[in-house]
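Take a look at the structures listed below.
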Structure P
Amino acid sequence: MAEHRREDLLERITDHVLAHGLIGLSLRPVAKAVGTSDRMLIYHFSSRDALVSAVVARTNQRAMAAVAALPSAANVHEGINQLWAAYRTEPLHSCMDVYCQAAATGLIGREPYLTDARASGELWAGALRGYLVRCGAPQRRVARLVTLVDSALFGFHLDLITDDADELACGVDDLARAAEVLAHE
């Protein structure tokens, strides 16, 4: 019963975080938003840090499920463009935002977020490897492609200079063309 209640709370809190962000999350406001008390959150998650860690992990699970649900593309080039289109829509768009917020918190050295972001990143890389292989990437090249594509797409996702979605899409297509060549060199 308690585990079911914890899972239900985690789902609702994750929905709240996806809608409102992770930075500055405090127990009382999030508890009120999901219809419980901050004491119940402590009971089920032990601390704010543990709650945030659980939310980041759940967000990553949702993102990986979204990638797993993408249809295979005819080649790596089309696959990367399709992945970018998924990044620009829900649920991946908000999932990427939460992951970036957790990673940014970790980059300034605060635990447990750094460790959690790294663990989530490893799982995420596995999802991307599977997707790119489904799109024709050879096993011998897929790890290198994931490094390139993941870093670049996060950069495009975080781009604060380019307000033109078509311009970003052209940059992603350039990346996709280069990745296609890399996949088969």
Structure Q
Amino acid sequence: MRGGYSLSDYVRTECFALAVKEIYKRQLKGNVAELGVFRGEFAQYINAAFPDKTCYLFDTFDGFDANEALTEMKSGNCTDAFIEAYRQTNVPVVLKRMKYLENIVIQQGYFPESLQGLEDTFCFVSLDVDFEASIYEGLKYFYPRLETGGYLFIHDYNSDLRGVEKAVDRYERDMKLSLCKMPLCDANGTLVVMK
């Protein structure tokens, strides 16, 4: 899958391809997920790379939680225009991008309520929800369920969305652990967490 998104965020997509190679080399169990799908630009790569795994897609498919967005705006982390732009999506728009539709499980709603009791393990997870509270909740759920050798990509870690880095720092403090992590120099400063 070359062109489009892979050209605008080459480092992220190519690092993802290398992580996929390692996951298959190590024969890791667990499924894959993305929290914060928007229009499915990155989710399409996850789905295409793992034809043998369930791909959970967590999103409201209707924009950010209003209270969380307001908090982030008051902190100077985003604008009204940013919030409005991320309302421009829906489930059919996302599904049109997916190669293996039979593997897709849509978990629509605000996270973590959208879990609806889901218990699974994961070899790869993308967290791309932009705001501190949502990133923190994503880490709380997914990191303990990440297979040993698995990867968690946290988008926007080194960006103007300062709550993302704060969420990672808070998670480490609260859980009294030091994550094995490596920042990438991609378009929006993805943080790779390995387990």
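As an exercise: helix-only ellipticity at 222 nm (-39500 (n - 2.57) for each DSSP H run of 4 or more, over all residues; to 500), calculated from one structure in P, Q, equals -26500. Which structure is it?
It traces back to P.
A value of 14.6 was computed for mean count of other Cβ atoms within 10 Å over residues 26-33; which of P, Q is the source structure?
Values: P: 14.6; Q: 18.5.
Going label by label, the one that fits is P.
For Kirkwood radius over Cα pairs in Å, for residues 34-113 alone, find whichever of P, Q sits highest and give me its label.
Biggest value here belongs to P.
Using Cα extents along the principal axes in Å as the calculated read-out, with 56, 35, 30 as its value, let me know the right label among P, Q.
The value was obtained from structure P.
All of the numbers you see were taken from the coordinates with simple rules; none came from a lab. None of the values given here were measured: they were computed from a predicted structure. Cβ atoms are built from the backbone, for glycine too; each structure is taken alone.
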